[in-house]
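Below you'll find the structures, each written out as structure tokens.
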Structure P
Amino acid sequence: MSTPRKMSNVSIAMQSALGVAKTITAISKAAPGVITATHDFSVGDFVALEVLGMSQLNGKVYRVGAVSTTVSFQLADVATSTLVDTTNFDTFTSGNAKKITFGNSITTASNISMSGGDFDFIDTTVIHSNQKTQIPGAANPIKVDLTHLWDISDAGQIAMKQASDLQTQMAFKFTFGTGGPIMVFTGYVGYVAAPTGSAQDKITSPSTITAFGAPNYYAA
């Protein structure tokens, strides 16, 4: 039985910069998949991928798992020490990879809740049946709702409001406890820095991060 984790020492970091786009010329369908691109990445770097064709990688954040040469690299698999198997992925056509700098620390969140990931279902009922049938369609995006201790001078809240105002897609890294599991994804911030609260209670301010695609997870 796994040990329960507490919502304590949670580190939230938002992208502060993206490196120069490294053009991807090929991604093999193999175990593991090899990404061909002239790059300067190191093992452990986090990269944001924009990929056409191989849709399973598009818009996601991955950790670089292996670098054999300066013209190819491989991605670390989710929650394991292996590398990403692309054998059954769609066929790559074009794309790029950018190294992420997580320089914006979000340190004022007092509450976090997540929702989404459920499917829109497609009705497949036929007129010969008296029972409805359905199949899953697209998954709804993951939503991360945060409650902040309101502080208009806080650097993290300022960075989130700027991302919200510009409607810029940003990368996020959540670390659950010191040395604990990591969740990474790209998404859009909704944050207007509006204060809310009750009499004689703390002033808070809500924000929402809507993920672009599913998050990836790493054990540490």
Structure Q
Amino acid sequence: MNVDERPARFETRFQDTPEEWRVTETATPYQGRVTAMRTEVVTMPDGAFARRDYLVHPGAVGVIALDERDRVLVLRQYRHPVRHKLWEVPAGLLDVPGEPPLGAAQRELYEEAHHKADDWRVLVDYYNTPGSSSEAIRVFLARGLSEATGERYEAHGEELDLELDWAPLDDLIALVLAGELHNPTLVAGVLAVHAARTTATGLDGLRPADAPWPARPF
């Protein structure tokens, strides 16, 4: 069902709501190229004070690129913090000033997989680790896929080791539930595709690609 068609009971009790507790102290002990570590002292509801350390993150987008054979475009990449090569989907940071989320998703699909898509929808939005990071992620569904024209993007650094493949959606879902796949954007994305298909309007009822995103209002 479309968001506008949800029963009224879904609009209130179980809907996330913005709220901000008063900050009495703030510091940035580390500032990196893209992210930063911030320390803040906040006032709790009972009047007590609590220190919160968290990662300040620009946000990111991911793409579930689904072809006419019900296969998902996947990439295998080394991730040093977890010491694993993970199967993932095209994704990237919102680190280009002024670039809208859809533009970032289209760029990532082109750069990482040299593909383009005719049909874009918002699949799912989530906070990756809300207890310790401000990172917000929007996952798009891309259909009507074709190989991009022009020169291929010249990979650098860890992207030189990327492996590209096409995986059946049902296989990915089974592997997620078996604990064999761990990338959060892939996990959330393929499960969201499966869930969307169970609704009355299916994938065509997903939000438009330029749907509002309060976490990252462009």
Structure R
Amino acid sequence: MTIKDAPEEWEIRATQTPFVGNKTSVRTDDVVMPDGTVVGRDYQVHPGSVAVLALDEDDRVLVLRQYRHPVRHKLWEIPAGLLDVPGENPLHAAQRELYEEAHVKAEDWRVLTDVYTTPGGCDEAVRIFLARDLSEAEGERFAVEEEEADMLLDRVPVEDLVRGVLAGELHNNCLVVGVLSLVAARSGDGLDALRPAQAPWPARPFEA
């Protein structure tokens, strides 16, 4: 058997959307199971996201600390954001987030990994990019508001982040997956063997 995720869609007898928010909604589908029973499945409908593991010349990752109300924590994270426009090119969205959250630009972009964050209850798909050859962005800094107004920015060595992940001290999904994927890529075929930045993404199709 090939160990590879495969698309599949079971029959849906009925669907409704009991809640619609600014960015996401909640949907209830009546899904036909393999034994013929029909079961309700509630899940969050999400536009998708991008995240950026920005690695500088000193092998440090650009991270930020932000308050996340649902978990009542200030979490260390990597720059990330929603795909605000359907069909938006994820690379362009990632470049925008890196600029807005860190006022940084990068010359070398590659796809680090693609993940479904919580497939049991949400259809969110995230593409995590590796960005290298960093420099300060031109122009004025992006004006922050709400939770981002309290955001702290830093650069942390990769080995310190790995240690924090394995010690249970760092919990953000994109940071954990991104940092461990970076280490895995280095121990495998190397970072230059990663997929190109415009690699297809079936979970969120886009135009290059």
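For which of the structures P, Q, R does the calculation of Cα extents along the principal axes in Å return 57, 48, 37?
Q
For which of P, Q, R does distance in nm of label points 7 Å out along Cα→Cβ at positions 22 and 118, calculated from the coordinates, equal 4.0? Write down the numbers at each step before the final one.
Working: P: 4.0; Q: 5.8; R: 1.9.
Clearly, the read-out refers to P.
Taking 7.4 as the value of mean count of other Cβ atoms within 10 Å over residues 14-21 derived from one of the structures shown (P, Q, R), identify that structure.
The structure behind it is Q.
Taken together, the values in this text are just the output of simple stated rules run on the coordinates, not laboratory data. The shown structure was predicted, so the numbers you read here are calculated from the model rather than taken from an experiment. Cβ atoms are built from the backbone, for glycine too; each structure is taken alone.
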